[in-house]
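All of the numbers you see were taken from the coordinates with simple rules; none came from a lab. Keep in mind the model is a prediction, meaning the values are calculated, not measured. Cβ atoms are built from the backbone, for glycine too; each structure is taken alone.
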Structure I
Amino acid sequence: MIRLFTEQPLEPGRSVPLDAEQRHYLKRVMRCGKGDPVVLFNGGNGEFHARFDGEDGCLVDRVVAVDRELPMAIDIIQGACRGERIAQVLQKGTELGAASFAIVRCRRSMVKLSGERLAQRLSRWRQIVVEAAEQCGRTKIPAVSWCDSLKAVSVSPDASRWLLHLQDAHPWRQARPSILKSQRVALAVGPEGGFSGDDLEALRQQGFQPLQFGARTLRTETAAPALLAAIQALL
């Protein structure tokens, strides 16, 4: 089933306009014609089953209540790394149920973003999570933000907070019961070079506890999806 995200209001009987990229996708890529089914969603609860009008929009037929979200909100704090690695974290993290992503410039991050370049990158990152949500069946779109430092990261006050680190850390087996009791979890992952001493101190001051997820050192783009998958399996 073709699924498309839209920011338009959705309700049965409403005609919903599509943007140029969506029209091209339906007409040229999927070869859709008038009357072909399309599922629309706008970030709320539910999917809206519609029919393509063959030109520039869809007519909504009915709404179906669905809930494919995890019972626990998991926020990913990802140390800024090279573009293709961030893209992988966003795509796979969205498929695995992450509630939000904060991309953070750490001491060892090579990525520096500001102004128009930052705006363009944020737009691209949001498009990645939208496309991943369309593909995997989610109706919620994870938020994506940029922070210039770990001290600037906003963490929900009720979140259980963990940073992935090999030294002096809680083993995964010991941390699991605490994680499973939480309604919200924040997971911090370092950039390619890992967290520096300053980074670790900044996170500890915010209540993050070090977590060791196995004996091997994971690549920065592997860590968050691996933890998401492990938590989802436990849930």
Structure II
Amino acid sequence: MTDVTGTASDYFASMIEDYDSLIRRAVPTYQQMLDTTLEYMPPHPRRGLELGCGTGNFTLALAGLLPECRWTTVDASDEMIELTAARVAEEATGVHVDCVLARFEEIEFDAGSFDLITSCISLHHVADKAELFARLRPMLRPGGSLRFSDQLTGAAPGVADRHWERWLEHCRAPEQCTEAEVDHLVEHSEAHDHYESLAAYAQYLRDAGFVGIDCVWRDGMWAIVTAEAPLA
């Protein structure tokens, strides 16, 4: 049984062997969301920051799409960092990826360090997203881009409830998740996740100084958000 009493990074580290299988079974449109996020990447970034490498699926996809970009990927799980670094060394030869062990709330980079900041289903683990976006905004050069997918809640209680019901229906469908896996996912969510509405994300981004904020794709509780750092 997976322990959900520690931190979110402890939880994911404990299930590292099953993570890829579970995420593809538990997220209804995982591959479509990943592929669509890639479609909205800016052309030719030189430096990129990924928040939450997990087992390296998105890291490798980014390296394949933008091999000339120098990447920094951050995760709070030592096990995930080690696995991603090993996969990059084996599968992304010639692409520069620095793997950093840290919580998102603790990272420090100079102003203008990155052309692109991106993330795939990780930001809902952060409690204070307003503070996170305020920290991230100066790290982007003028005109730099923010691209992330995440798990959101609905703005109205009825919508939020329906999103949750649809997700549970998917997880409990034949050949998806076992009931034990569903129980663990729900327990983890209650212990560690901090869901926000799309409107809340947009407000946090505006307050942090981002412009051109958009939701370019959505399927129930899953969404892709894009935003830019102003040119001046």
Read-out Rg and Dmax of the Cα atoms in Å, computed value 19.7, 61, structure in I, II: I
Among I, II, structure where distance in nm of label points 7 Å out along Cα→Cβ at positions 73 and 169 as derived comes to 3.4: II
Among I, II, which structure scores highest (criterion: Rg/Rh (Cα atoms, Kirkwood Rh), for residues 161-216 alone): II
Winner on mean count of other Cβ atoms within 10 Å over residues 113-120 once structures I, II are ranked, highest first: II
Among I, II, which structure scores highest (criterion: mean count of other Cβ atoms within 10 Å over residues 89-96): I
Label whose coordinates, when FRET efficiency 1/(1 + (r/R0)^6) of positions 49 and 145 (r between Cβ atoms, R0 = 30 Å, to 0.05) is calculated, return 1.00 (choices I, II): II
Structure from which 17.2, 49 was derived, Rg and Dmax of the Cα atoms in Å, for residues 65-176 alone, options I, II: II
Computed -13000 for helix-only ellipticity at 222 nm (-39500 (n - 2.57) for each DSSP H run of 4 or more, over all residues; to 500) - originating structure among I, II: II
